[in-house]
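Each structure below appears as structure tokens.
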Structure I
Amino acid sequence: MALPHLHLVSFPLCPFVQRSVITLKHKKVPFERTFIDPNDLPEWFLEKSPTGKVPLLLVDKDTPVFESAVINEYVDELVPPRLLPGDPLQRALARAWIAFASEMIMAMHRWMTAPTEEAFREARADAAKGLRRMEEQCQAGPCFSGPDFSLLDATLAPVLMRYSLLEDPESPWQPAEYPQLARWWQHMSELPEVKESTVGDFRDRLIRFLDSKEGYAGPRLAAGLAARGH
């Protein structure tokens with residue numbers, strides 16, 4: 001069966017988009033990608049996207065599929081083998097942890113953009129709770145749930161990628177505190193689908209994004225990232 005034409009609409013820095021890019025690349029599914037400006041959304045995108053958010057996957061040019069977890073499951077069904085467990089209960093648990101990883105992205109974003117030092121520390125504590133939960137679940141075998149890559153791996157990788165870049169004494173991510181996640185991330189970071197899932201100037205874009213945020217966290221993290229160089 002011929003694969004449909006897939007067109008992924010995204011922002012260059014979006015971690016939710018990155019999850020879908022990782023899945024598409026892991027599955028070796030051809031796709032077209034268009035970047036749009038989050039501060040100047042084109043009319044055609046707003047007409048297609050019910051939520052006005054990315055990622056948006058246009059299937060055969062006209063049919064929009066939205067929400068990254070849904071997009072990933074759709075891509076997963078196009079090409080075997082499946083990246084979710086066959087057992088109904090295990091599949092439900094995997095989906096639940098995927099949803100939890102989505103909340104971790106939001107917690108990370110609150111830490112990265114905290115307007116005050118107090119908010120920065122509160123956001124750090126909240127994000128660390130999520131990391132501790134994931135540490136308890138992680139098998140690092142070498143993938144999150146065992147030897148085989150799954151949709152949970154694709155979902156969590158963008159979080160650890162950003163934390164690994166944003167070294168900071170008060171970062172929620174301190175690898176020594178999360179040995180299972182650290183081993184898992186070491187494996188994930190070397191996979192081609194993860195390495196190739198961001199734009200080439202991702203680091204510079206992230207610096208500019210953080211530096212544009214008023215308040216405490218953004219400029220602090222931008223300065224630290226810039227000082228460490230490439």
Structure II
Amino acid sequence: MFTILLTNDDGIDSDGLYRLAAAALEFGEVWIVAPDSQRSAASHAISLHNTVDVFPYEYPLHDVKAFSCTGSPADCVRVGMLSIMPHKPDLVLSGINNGYNTASDIQYSGTAGAAFEAAFQECKAAALSEGSGPVHEVTQLYLRSMIQKVIDTELGYGQIVNINFPDCKLSECKGILTDRKVSHGMFYRDRYKKTEDLPGGGVRLMVDGQYNEDAEEGTDFRAVVDKYVSFGIANNIS
């Protein structure tokens with residue numbers, strides 16, 4: 001039977017993971033190993049010098065075998081493949097992330113990091129993300145067809161499919177753009193602002209991103225800005 005392992009970086013209780021699991025059940029047997037709480041921006045970090053705790057989790061969808069994990073998203077993939085599941089899955093889906101994973105943000109993304117870990121374990125994998133707004137009409141319409149497209153896509157070692165659903169109403173979505181390259185830009189041009197002076201001459205800083213929509217044509221970033229579903233292949237060195 002076709003088996004699918006799901007994970008994310010928003011935590012096992014996230015709405016995006018639930019919607020992904022509901023769609024994935026139409027394609028085969030679904031397992032979940034996901035962080036017990038928020039792990040955004042964990043990138044591809046794994047646990048080497050501390051233990052990882054895994055617990056059975058009563059998931060609200062029947063027929064889904066679920067486990068919560070105290071580790072990173074990449075840990076969840078490793079634990080799922082190497083310890084929890086009886087055999088390697090046919091497909092790993094990471095998401096649906098609350099917020100885009102496009103452009104340079106991919107390198108920080110725990111969602112993408114989990115998918116890359118699956119790719120390094122020689123399993124087909126995809127990262128799925130959507131805008132952080134409250135409307136998910138586009139995701140719900142296209143999600144199942146995007147999963148099928150992932151299944152049908154040939155990938156090389158270290159490659160993943162990266163999918164981003166635009167944050168807009170269905171009536172505003174212009175369709176799907178495939179073969180999207182990873183942009184060299186960024187949604188937020190980061191800088192740091194001082195929040196507090198500290199004893200000893202120290203200073204407390206916090207990221208203060210400046211929103212940006214300047215993106216190259218043909219890229220994932222440009223696609224979602226223009227209200228398209230973006231489908232592309234990302235390499236671990238993108």
Structure III
Amino acid sequence: MKGRIHSFQSLGAVDGPGLRFVVFLQGCPLRCSYCHNPDTWDTAGGTEYSVEEVIEKILRYKPYFAENGGVTVSGGEPLLQWQFVSELFRCLKENGISTSLDTSGIGSKKGASKILRHTDLVICDLKFSNDQEYLRYTKASLSAVIEFLKLTEKLSVPLWIRHVVIPELTAKKEYIMDIAAIASQFSNLRKLELLPFKKLCTLKYQEMGLDFPFKDFDECSDSVIKSMYAHIQTSINQRTSS
């Protein structure tokens with residue numbers, strides 16, 4: 001079994017609990033307006049590796065991440081290569097290694113089911129709170145993401161939901177509360193993480209001869225993120241005290 005891989009990160013600290021060996025797969029069906037990795041879009045790009053070759057790479061680093069970390073498969077979009085990911089995760093579990101799937105939730109439901117059988121944690125991007133903005137800014141469907149999230153709940157896979165806060169679009173109390181409301185309906189939710197929109201990818205777009213749709217948008221500050229978290233916490237406190 002072979003998969004197309006964009007790159008590896010040997011010891012990542014922001015892709016799940018503990019230290020993680022991160023496998024970035026090649027290919028993505030979305031075209032997010034704020035995507036930081038347009039070089040992962042092309043399904044014919046990257047380099048082919050067998051599951052055995054990837055396992056061999058990972059095992060070299062097992063002493064560093066084995067106790068509290070593990071392996072995260074990200075993208076691109078891992079669900080595009082579900083056969084490869086499900087086999088990779090199966091082998092990792094046989095080697096006593098924790099597995100995390102970092103996904104947009106867009107892809108084959110059958111394929112997702114097979115991956116989730118061997119998945120210890122799902123990290124899913126909830127990009128917008130309604131179908132209109134999903135279609136406009138990602139060329140994807142919110143309803144498809146919700147169906148994937150329901151599947152993680154059905155299979156009792158712990159869930160982290162991430163949302164990128166964009167000042168001109170989603171950095172509003174009402175919007176963040178909508179995101180939190182969607183996330184909180186899933187009983188397997190363990191964390192809602194807000195990430196600040198940044199433009200570190202601008203040079204990459206220029207080198208690829210692509211226009212970065214959000215080049216004129218402001219970056220999101222840490223203070224905005226803190227205020228959005230405060231809104232969520234206030235809402236939680238109000239619900240629990242009522």
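Assign the value 29, 12, 8, calculated as semi-axes √(5λ) of the Cα gyration tensor in Å, for residues 84-147 alone, to the correct structure from I, II, III. This figure was derived from I.
To test your reading of the models, identify which of I, II, III gives -11500 for helix-only ellipticity at 222 nm (-39500 (n - 2.57) for each DSSP H run of 4 or more, over all residues; to 500) when calculated. It was calculated from structure III.
Here, each number is a calculation from the coordinates, and none is a lab measurement. Keep in mind that what you see is a predicted model, and the values were worked out from it rather than measured.
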